[in-house]
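Alright, structures below, take your time with them.
Please treat every number below as a calculation from the coordinates, not as lab data. Because the structure is predicted, anything quoted here is derived from the model rather than measured. Cβ atoms are built from the backbone, for glycine too; each structure is taken alone.
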Structure 1
Amino acid sequence: MQIGLIGLGRMGGNMRERLRDGGHTVVGYDRNPEESDVDSLTALVEALPTPRVVWVMVPAGDPTQATIAELAQLLGEGDLVVDGGNSRWTDDQASAEQLNRAGIGFVDCGVSGGVWGLANGYGLMCGGDPEDVAKVQPAFDTLKPDEGGFVHAGPVGAGHFSKMVHNGIEYAVMQAYAEGFELLQKVDVVDDVTAVFESWRHGTVIRSWLLDLVTQAMAEDPGLSRVPGYAEDSGEGRWTVEAAIDNAVPLPAITAALYARFASRQEESPAMKAVAAMRNQFGGHALHTPSPPGDAPEHPQDTAPHVTDD
């Protein structure tokens, strides 16, 4: 194929390299001129033969919408735009309609694989008309892993919806590993937590690529002392929970994992301050100031007043 690629960051840059390694001609554009093959979207469109295929890999929301709006003016009948970013699936129909008015096709494609995708291939979940998907299939075949990893999930929106749910599951799996790590660290019985995680990578029912990654991080930094306890969310976890609410589908694990990320951003929890204040008011508890590690009594119940919370 000859394909245009907009957005050459950590994902897009590696995708350009993998496509070129697969024999495709890629014209790339990025706001960073050092990464770009051309100096504008107009130049990118002019460099491609018709019918053109342009793949967008820019941040979701306004940057993607602005890029698609500009492409709607630059491209023409029979051309195709692929939105490979993490756009909200509910935005896809509007993007498709905007482009379709100019005779331009639209495919939404959720892309998973991160910085490892260059070597291992990318998981691809796309949505759109079969005729439009077929125009991009050679690129999909090059980007995906050798075995599997590609799905035409349904009509426009199905790709990003599938990727959204994928990321929601990712939140919950990561949170489960993280909680296990904390418990192993807390209880003074396991000699080498990293070794325990390493053992889980082989033959157990919880082995996974995420387990491989956290074990690698622990090997590089035992105890993860150099990693700040702050986790951002990209939006897809929120959208997954919102979709669950809209459709009355219970997602307790994914929802809890999302809230745990919110909690990670608080130096102190106002909610827990309120809980401590209420317990003090109705139970006569002393407001607790944490002691340095090792200073706590062996049996806290020996020193704390025996007052139930209810």
Structure 2
Amino acid sequence: MNIAVIGIGGVGGYFGGKLTQIPEFGATMSIYFVARNKHLEAIQANGLLLDADEGKFVCKPTKATDDIAQLPLLDYCLICVKGYDLENVLLQLKSKIGPKTVMLPLLNGVDICERVRKVIKTGYLHPACVYVGTHIEKPGVVKQSGAVHKIILGKDPQSKDADTSILGILSAANIDYDWQPDPSREIWGKYFFIASVGLVTTNFNLSIGEVLQSEKHRAIVVDIIKEIVAIAEKKRIELPSTIVEDTLAKAAKFPFETKTSFQRDFEQKDRPDERDLFGGTIVRMGKELGIPTPVATEIHGSIMNQKPLIGF
């Protein structure tokens, strides 16, 4: 069995690291990490150190590489890159995906499956989203903290049958998951959280806890949530009436000092970030649907003025 984790950042490092703890790994299972630069060099030299709340693990994959062409035909593939890298990665990955390959994309966004299917027509594709507080602490080290570390996934909408074989692998790796036949509501629910909280933490350089304790900044988050709600309703996405409260509750589960992934990327002046996924998408969808998005537009514009657009 061949499993690849594409992108060993916070998300890929945590779940990929957990996969290497499966007892069958090394016997009937091969696990491949695709990483890059100094992080890759550290993993190749000493393995990946996963520093999680449940303990510290040295995770040594079958092979760590920055060249997807070196991978074999895959049985399972976790796609854990950022949205701005997705298309390029899919083009490289296409030849490694067969009719029976199971793909699990763990990216932010509400249109990830559509973007994958534009490039890769074969294989089984789980719609999914993930909640986990992780980051690369230094090359070769991924840090996880907080009680939230769950994958929500469901059935490929293009398939008549549900391939649930990956659930056994997740269970064997002690990875928390929630199977939902149609996880689209949950995927949109996460977008409310990552877009609203991500934009505010990034623009004002505040942690999640600092945003929630500030009446001013909490109100901005709520305003952005309401703008996304108007867009979702126009798209006929079924939402709970408590979506604002639910979103704030999700944010409150993270440790006070947690920074969003968008915020951490934004702080690195020489690398791209997910501003387009969050602010840009809201602004575009609002214009397309005739929905006013004044708060998201203002915050997105402020972010654009703080850091040049790099790597796009």
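Here are a few things to note about the model shown:
- Read-out Rg/Rh (Cα atoms, Kirkwood Rh), computed value 0.95, structure in 1, 2: 2
- Comparison of 1, 2 by mean count of other Cβ atoms within 10 Å over residues 104-111 - largest value held by: 1
- Taking distance in nm of label points 7 Å out along Cα→Cβ at positions 136 and 264 as the criterion, the top structure among 1, 2 is 1, with the largest value.
- Source structure (of 1, 2) for helix-only ellipticity at 222 nm (-39500 (n - 2.57) for each DSSP H run of 4 or more, over all residues; to 500), computed value -15000: 1
- Structures 1, 2 were shown, and relative contact order in percent (Cα under 8 Å, 6 or more apart) at 15 was computed from 2.
- Distance in nm of label points 7 Å out along Cα→Cβ at positions 112 and 152 - structure with the largest value, from 1, 2: 1
- Entry that produces 2.4 once distance in nm of label points 7 Å out along Cα→Cβ at positions 200 and 280 is calculated, selected from 1, 2: 2
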